[in-house]
1. Kindly point out which one of P, Q the value 33, 33, 21 was derived from, the read-out being Cα extents along the principal axes in Å, for residues 61-148 alone.
2. Out of P, Q, which structure matches -9500 when helix-only ellipticity at 222 nm (-39500 (n - 2.57) for each DSSP H run of 4 or more, over all residues; to 500) is calculated?
3. Thinking only about FRET efficiency 1/(1 + (r/R0)^6) of positions 93 and 109 (r between Cβ atoms, R0 = 25 Å, to 0.05), which of P, Q has the largest value?
4. Looking at structures P, Q, which one was semi-axes √(5λ) of the Cα gyration tensor in Å calculated from, given that it came out as 26, 19, 16?
5. Compare relative contact order in percent (Cα under 8 Å, 6 or more apart) across structures P, Q and report the one with the greatest value.
6. Who wins on FRET efficiency 1/(1 + (r/R0)^6) of positions 69 and 133 (r between Cβ atoms, R0 = 25 Å, to 0.05) among P, Q, i.e. which is largest?
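What follows draws every value from the coordinates through simple rules; no lab data is involved. Quick caveat: nothing in here was measured; it's all calculated off a predicted structure. Cβ atoms are built from the backbone, for glycine too; each structure is taken alone.
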Structure P
Amino acid sequence: MHIIHTIDPVYNAGSRVLILGTMPSPQSRTAAFYYGHKHNRFWAILGAVFRREIGPSAAGKKRFLLSCGIALWDVLAECDISGASDASIRNPVVNDFSAVFAAAPVRAVLITGRTAYRLYEKFCSARYGVPFFYLPSPSPANCAMVMEQITKSYRELLLRFLDNVPPVPNPSPAP
C-alpha cells in the first residue's frame, strides 16, 4: 500500500532535539498523531524520562514535547509499506527537514529504530550536518528490550542535548 505522511511535524523555536520515527503506523494515521498504537511505549518512555504525566490528547502531547524542547516527525514523507512493518518499506521518499532546522536550534537528531536510522543516514545526514544518534524502537515489536533499558537509552541521549531532563534519583542507602 502506498502511504503519504499526513501528520504535521511538531516543532517551534525552542526545539533543541528532533526525534524521528520511520512512518506513522496505521493506528497513528487513524489517531492523526504520532505513536498512536496503544502498546507503543514512546509516550510512557518520555513520561518516565521527564517524570511527567502525558495526557492522551494530541494537543497535550504537543504541549509536552514543545515544553521539553523536543521536535517530532518521521524520516519518510511517503513509501510503499505493508501495515506497520518497516521491513516491508519500498520506494521511500524522505521528508525535507529544512524548515525545522531553519526555525529551531536543533542540537541533535535522535532516530527511533534501525530502519529509520538507516534511511536518515543514507538520504538525509549529509544534507543537514546535524549530529544524529540511534535510539531503540519503542514499538511493541521490539520485545528484545524491556522498558527500563529503552528508557535509560532515551534518558542518556536526551540528557546530552537538553537542559530540562530530571536526574535519576539515587536509591536510598541500605540501613
Structure Q
Amino acid sequence: MTDEQMKYPIGKFAPPASYTDDNIREWIDDLRTLPGKLRHAIAGLNYQELDTPYRSGGWTLRQVIHHLADSHMNSITRFKLALTENNPVIKPYEEADWALLPDYRLPVESSLKMLEGIHIHMVALFESFTENEWERSFVHPASGDTVSLKKGLALYAWHSNHHLAHVTETVKKFVKA
C-alpha cells in the first residue's frame, strides 16, 4: 500500500443511509473483537518495531495503540453522557497533541488492557440498548452536528477497523523484510 492509501486503508467513514439490526450486531462485534485482533496483530513485535510509523508523517504503531485506548475512553464517556443527559455537548480533545504526551512512549500493554476493559463495557451497554436509546444523541461542538448513538456506534466500529488496518498493513512490511 502507498502512503496515501495508508492514510485511509479502509476508506473514509461514510455514515450509512439506514441502520439495520444486522449492521448494529456487526458493529458491536467489531468492537468486541478489536482488542484481541490488535493484540494478535502486534504479537512478537519488539519495541523498535512498535515505533515504526504506519506511513510517512503518520503515527507510530505505539501511538496508534495508545490513541485507540484514549479515543475509545472518550467515546464511552460520550455514549454515557448521551444516555443520562438530553443531547449533551461533548468535549472534544486534541488527538495529535495527546499523541505527543509522555505516556504515548510507554509499552502498549497498558493501553491494550484499557481497550479490553472499555470494550467489555461498550459491548455490554450496546447489547442492552432499546430503540429509544439508539436514537439518543450528543452534539459535537466542532461541527455542531447532532450524532445519534447509532451513528456513533458505526463511527467507532469504523475507527476500530481503520486503525487496526494501520497496524496490520504495517506489520506485513516486517514479514516481507
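1. Values: P: 33, 33, 21; Q: 41, 29, 17.
Clearly, the read-out refers to P.
2. Values: P: -9500; Q: -20500.
Computing helix-only ellipticity at 222 nm (-39500 (n - 2.57) for each DSSP H run of 4 or more, over all residues; to 500) on every structure in P, Q gives -9500 only for P.
3. Details: P: 0.85; Q: 0.65.
That would be structure P.
4. On the way: P: 26, 19, 16; Q: 29, 17, 16.
Answer for the origin of the read-out: P.
5. On the way: P: 30; Q: 37.
By relative contact order in percent (Cα under 8 Å, 6 or more apart), the leading structure of P, Q is Q.
6. On the way: P: 0.95; Q: 0.50.
Checked P, Q; max of FRET efficiency 1/(1 + (r/R0)^6) of positions 69 and 133 (r between Cβ atoms, R0 = 25 Å, to 0.05) sits with P.
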